[in-house]
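K.L.:
The following blocks contain the structures, represented as structure tokens.
Every number in this text was worked out from the coordinates using simple rules, so none of it is lab data. All values derive from a computational prediction rather than experimental measurement. Cβ atoms are built from the backbone, for glycine too; each structure is taken alone.
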Structure I
């Protein structure tokens, strides 16, 4: 039953109390792992009477999971709850759901001598959990309206190309690709300048464009960094899990929509065509747990059955999370994406799958039935690079833990890929040949 509240009153006497009303609270939180069948809207708040006791920060390598936290504080003050949670959080204060304000903090009014805080953390990445909780002075608390998000400003110039069919008669094209700029603006600014120096037909961002999708300052930094590239060529994007941060009430990433597409709502998956190449951009992050829902899958299959897709020389799937990946210890890629691509690659002749998510560069070329598909991870455009340790499987053909961006040049029967480091040097290259049709 959706949003059903269930509490046990018999456990209150064992809970930890604090007399401090302002400050950080890291000690003695009660923790319960969420049920396997929890979704964004369908869940039951757990009984914390036998909960595990732990201190923050708390993170687990459990993708597509829910983590519940509870703490009781002794206070009469109005206050503002500031959280650092991966990927998103929902909050209850004294058993009442609290909506975030425009800064994605949680203001509340309290008149009793204590306050009960419940935090539900939704993890759509690999590692997730509750990093920190801070209570700020709430003298001027304003409880937000029912809508938890800021309003879209129609005057904002959008970054995404409005044209989804570019140079239809062009036989040879080139483009740059990059992912996970994610707050590393000095590095990404260098890459944007270098990509702008090529005479490519477009550039493609592979998600996690920012570190926290709810913060306006992040999108301003992205705009400033990407400006040289935007002036030179059309841009295409897909959202990543961090672009949804702060929007786990309804999974409508309003800042992404405002800055990237200019829409107040709408689908974050789409197809586009450049020359003789066809691209399907998918978004599993619009669901919790992470998935390609029935509507998106139906659209994808219809697109793959279209004449534009069938007649293309090269066919790409673009998706932030990866089907195969080795560079993040404890993560092999998302199994549902792997199964989906492995099933579709041969009948629909998928040539490349481009992803981000893991902060490194990886590639793998493998046979899917009678067809050869190349999987590319380009997650090194600015965010912190993954640690030295990697997962033992799957064994990728190439793995480089270094900031980078990529470029692809497509001819009728040949694809050439080049990967560049921060100095503009080529650190990997690959050529794929196709037989004549």
Structure II
């Protein structure tokens, strides 16, 4: 059976993904290399979409989690909408065939150029995060002679049990408008002739296992909508964000997508609202692995190091969030987990590690490893630090695999420079 953590398992001691031997991909494409399971991505998306059948809804995949064109196209063809946070993401979504009428534009720092491009594309709505942003959207919509659909993102002041860098729902965070001031903000926004104030949105952070904070936030948003409707605002949709956590460790509980979606469905049912959700990590996170090759083994005092060819520029989550990712050899050994080591990369930083003090099977130079559960915020946060080309990306679909992003070259690194 497939692991609940990721779509890989051992077949005759060979690690496979959807029936494809990962060692074959590593040998032919080189390493480091990201590999994604199309079947897992679609299964996660459909777990949301199927649960919400029967009520008006749109699942807007958060493109920031993984914006590869092939993955965006896969989801667009399945009927997904998209949550974007930049003009570049809008460009990617449109290039991949995404329907602009299913796009919501979030983010605290939208530029006039980004807003104008979104208006020209005909996106569904802007999730506006400040009064100056409302004024700017109104002015740009006026210039085009159109009305822009707006949802004001409110900050419900709900604390989420997640890493401080990805929590967004408490006062003091940069996101949204204080929910206590939201009614007054909507009232002041009435005079904008080119805005259609049809929605309310919120998002309190990601990688959450406890539904309670998200349900508290949903309750506060729905209470606000009731107040606004009583004041003759025609609120037609509610955007309750994303944030559902995924399993990175074998012993972590995995909250079912269907259970989460059902809880939100029950909140919104019967209210005459179109429900928008913005999942990202929970759609692509467990669909990806990063393949890497062991370069060296070395000791320093009592510390042992496994030096691999993937580094913090390829996967920064361990250094940035102290994140845990399971690391598996592509060829199972009979040695058990007799090695305790730091798995580190070639970048000249002490923070360049994929795992620290990790108990793992014996591995040796030339062996391939898979770093698991990297489909979200893996390649998306990759960089060229130390003048390192970014990895190739591969998609496995219907028993076959193909390269969906070529490995960068040294010439790619200096493109545009003089």
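K.L.:
If volume of the Cα convex hull per residue in Å³, for residues 246-285 alone is calculated from each of I, II, which structure is the one that comes out at 61?
P.N.:
Among I, II, the structure yielding 61 for volume of the Cα convex hull per residue in Å³, for residues 246-285 alone is II.
K.L.:
Using helix-only ellipticity at 222 nm (-39500 (n - 2.57) for each DSSP H run of 4 or more, over all residues; to 500) as the calculated read-out, with -8500 as its value, let me know the right label among I, II.
P.N.:
II
K.L.:
When you work out relative contact order in percent (Cα under 8 Å, 6 or more apart) for each of the structures I, II, which one comes out largest?
P.N.:
Once relative contact order in percent (Cα under 8 Å, 6 or more apart) is worked out for each structure, II has the highest.
K.L.:
Right, next: If you work out distance in nm of label points 7 Å out along Cα→Cβ at positions 70 and 390 for I, II, which one comes out largest?
P.N.:
Largest calculated value belongs to I.
K.L.:
Follow-up question, since we're still on this one. Once distance in nm of label points 7 Å out along Cα→Cβ at positions 158 and 278 is calculated for all of I, II, which comes out largest?
P.N.:
With respect to distance in nm of label points 7 Å out along Cα→Cβ at positions 158 and 278, the highest-scoring structure among I, II is I.
K.L.:
Assign the value 3.9, calculated as distance in nm of label points 7 Å out along Cα→Cβ at positions 94 and 334, to the correct structure from I, II.
P.N.:
I
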